[in-house]
1. Of the structures labelled P, Q, which one yields -10500 when helix-only ellipticity at 222 nm (-39500 (n - 2.57) for each DSSP H run of 4 or more, over all residues; to 500) is computed from its coordinates?
2. When you work out FRET efficiency 1/(1 + (r/R0)^6) of positions 204 and 404 (r between Cβ atoms, R0 = 35 Å, to 0.05) for each of the structures P, Q, which one comes out largest?
3. Ranked on mean projected area of the Cα convex hull in nm², for residues 108-283 alone, which label among P, Q comes first with the largest value?
4. One of P, Q was used to calculate semi-axes √(5λ) of the Cα gyration tensor in Å, giving 29, 27, 25; which?
5. A value of 1.3 was computed for distance in nm of label points 7 Å out along Cα→Cβ at positions 60 and 164; which of P, Q is the source structure?
6. Where is distance in nm of label points 7 Å out along Cα→Cβ at positions 28 and 276 largest, in which of P, Q?
7. Identify which of structures P, Q gives the largest calculated value of distance in nm of label points 7 Å out along Cα→Cβ at positions 148 and 180.
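All of the numbers you see were taken from the coordinates with simple rules; none came from a lab. All values derive from a computational prediction rather than experimental measurement. Cβ atoms are built from the backbone, for glycine too; each structure is taken alone.
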Structure P
Amino acid sequence: MKKSAEKFNNTLDFVNSIIRGGTCSGCGLCVGLDESGKSNMVETPKGPRPLLDSKSKIPNIIFFSCAGYLIDYPKLYKSYYGNYPKSWLIGETKGVYTGYSNNLSIRKNSSSGGIITQVLLYLLNKKKIDGAIVVKQGIPSPEKARVIIANNEEEIISASQSIYIPVSILDILNRLENDKAYAITCLPEQSAAIRILQTLGYSKALQIKYVLGPYTGTALYPQAIETYKKIKGIKKNDETKSLKWRAGEWPGYLEIITGSGKILRSPKVYYNFLIPFFITNSSLQSMDFTNEFADLSVGDAWSPVFEKQGKGFSVVVSRTIEMDSILLEMQEQNLINLNKEEEAVASSMHGHMIDFKKRGGYIRNKLRSFFGLHAPEYGYRPIKIPLSRYLVELVISTVFICGRLRVFRFILFIIPETFLGPLFNMTRLGWKKLSRPVKRKGLRNFNVAFTIHNKNRS
């Protein structure tokens, strides 16, 4: 896909081409930028998608901030942070920690350690923000999720759970109240889009004073939940009454309660069997796992030491001096518990997924381009990828391609979930062990080459 705005007649033509090309992530940015206010996001089997009006007025800034088309990460590093990161694996860092909220209720009811929720509460109580832009499960119906502006502690806490389906977030931009300050929790490319808008002086984006983001691996199309209910024998008219993706103590389990009172529960490591069949395109094309342009990035602290305790631990990365100071203030006030970590230790907890994004994402996008499909551009490429890593990706991509075919999805209905879940987890662990030498080879020395305006870089 040629990265030039000249090939499009206007921004409406541009956005529609991204949707047709299959790289739209459903972030809602184009709707949030629409000066006419006539466009909106609609639900589709592929998640939220923009529905544009013929009178929609989307500024040209969309050409440089649409994650389905182009986000020039190296250029953004220079314009926002003022430098390139020491590590292209996890990005700019001021502090790297493992930790958790000291509020037992928040820690227990969050996806991992409750750090993001606790920081949002701190920012609100210290009047550093007027509201927090968060995603809440159960709106407008139990199996769906929507972005909201939380103005009090109760609303922030109610949105503390992880959500693994696509949700449009940036369409909230045109609903921000003038002269108010906000924090936002969002996905990696959404964080990057906000930073682009801020560096270009877009007023609504400048009202977002803090960006907090989770590490982001894979998301599922909404059909995953419908299918899961079917394979568990739930009738179509037995509607979902409650849905939690990470219920219970860390690492949690998928919990669905139906109108008839049936309760479905599946440990997180088991219901991951849905991933090969319903993984989103944006999960496969992204090259950012650690949310590189969030002030605060948080992920699960996957370590045998923490996993044995089962209480919820987070990897915590601060990327600005101010955010690092806020974290240390919170620790002094006994709101959170932090232990400083080496970057290499934090990276090793997510080495498999970091490789899946940094090298796997690049390979998959190149494959899309090779077959004449649209592929996003992020402004850089890994300098060296071993041939063995390409072969591993060939296996991974083949699994995902097959998983989208009806004939393979039929497997979900003939093998009981009680057997398929453990089988998938055993296969997953075996594959990780088998592919680990290949996926980790050269990763510690990962470096990149710029692919856009290379001559103007220094």
Structure Q
Amino acid sequence: MKTAIVWFRRDLRMDDNPALAAAVEAFDRIIPLYIHDHLPNDPWGEGSASRWWLHHSLNSLDARLKILGSRLVIRSGDPLDQLAEILASSGGQAVFWNRLYTPLEIHRDSAIKAKLKSKGVQVQTFNSALLKEPWEHLKANGEPYRVFTPFWKAYLAQGYSVSPEDPPDHLLPPPEGLVGDPLSSLNLLPRIPWDQGIRETWGPGETEAWKLLEKFLDGPASDYATARDHPAIQGTSRLSPHLHFGEISPRRIASEIKRRCAPGDHGVEVFLKELGWREFAYHLLFHFPHTDLKALDERFNHFPWPDHDASVFDRWTRGLTGYPIVDAGMRELWHTGWMHNRVRMIVASFLTKNLLIHWSRGAEWFWDTLVDADLAANSLGWQWTAGCGADAAPYFRIFNPILQGEKFDAYGEYIRRWVPELSRIPAQWIHHPFELSDQELKAYGVVLGRDYPAPIVELKPTRERALAAFAAIKAEKPDSP
């Protein structure tokens, strides 16, 4: 019997899984394998929220496989060792996997592929995570893009595939003697129950991803262009963690949009542009692999970030800055493992511009607390907001948290949800309660400094400080990329 391994990584689904589809077509028996690997010298091992999601996603994948007659084999350790042992014990002849794109993963997978092939093992790899491979979309001169708008215009002009693979309808089980580790042995779940809010908010797995997609296309998609900016309403798809863990593919999303939505729907076009932003993030990380830790604009690697008392960063993480929209976002993040994208930009701007704290500190916090923590998207987002990444002239973009709150949470509903101590303050004051007198605040049940903190910094002088510092960096001659 011809046997092949399908090595699952961040493609935890049956539908539109090119590696699985190709293996099923060419081999009689498939061994679905997940290897929990700890890459040496990797600064980006799974964060706490990602580990929680991974546990439940693997459990969901195993359940899906059992419906088809198979099961997920889980192992821990060096992937090459595990693959070699299973190939030998099962008589397997081939390994199929879908490609990953972080620098360390590319290096590891290339070495594994070369070693297996040298031993006569058939190895096939596929694209399951992107609409196009990063090396397939370059400028006319062969160089990678560094600015999103021309990247996406060219993407649309050239087109991309929307022909996803169908899932298998039946699988043979792995060999009876093939032993795997129990999911609990991976120790992914927290030892203390801090994740209650995440459990109440999310349902990891392919089935839940499909439910969210259908709910979005049936409802908010047409209004996405405007609704996506208002954190108090369900105006976004919330598919980002499902995309990150590969529980649904961007190709399937694009295909469903084409099948179900009217051509020229502006909201849907804007949503597709957000998929394009995700593609752009992977494009940048692939072509500029240092950008997970260092700025794309290398002048910023010499930026003299000032020293801060540790309590300043701590107050930002805990949602105690004294600026309600910032604090609401940070508390939403801690409670649910997610934050609305508009608010992500506001809190990131506040940290990097008003507090002048290095963007990597924020990126690390997001990495540990976001269920959709994705290295490419996280790095791009933080660098874009900090002004050191993929944008033409972004250093002067400083989000005023008061004005942003008034514009996108006009009635203060989002703030009342996550900063309940301010719930009695009228909408016209809720974004800047510190401008009320002590007597007025007391009438609304708030004593500043006791029930809610005074602002950690003043906006105007910190804005001017940031503009001066970032403009000085921009005036320098860029290093050669």
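1. Details: P: -10500; Q: -14000.
Clearly, the read-out refers to P.
2. Greatest value across P, Q: structure Q.
3. Details: P: 10.5; Q: 15.3.
Biggest value here belongs to Q.
4. On the way: P: 29, 27, 25; Q: 42, 25, 22.
Considering all the candidates, the number was obtained from P.
5. Q
6. The maximum falls on structure Q.
7. Checked P, Q; max of distance in nm of label points 7 Å out along Cα→Cβ at positions 148 and 180 sits with Q.
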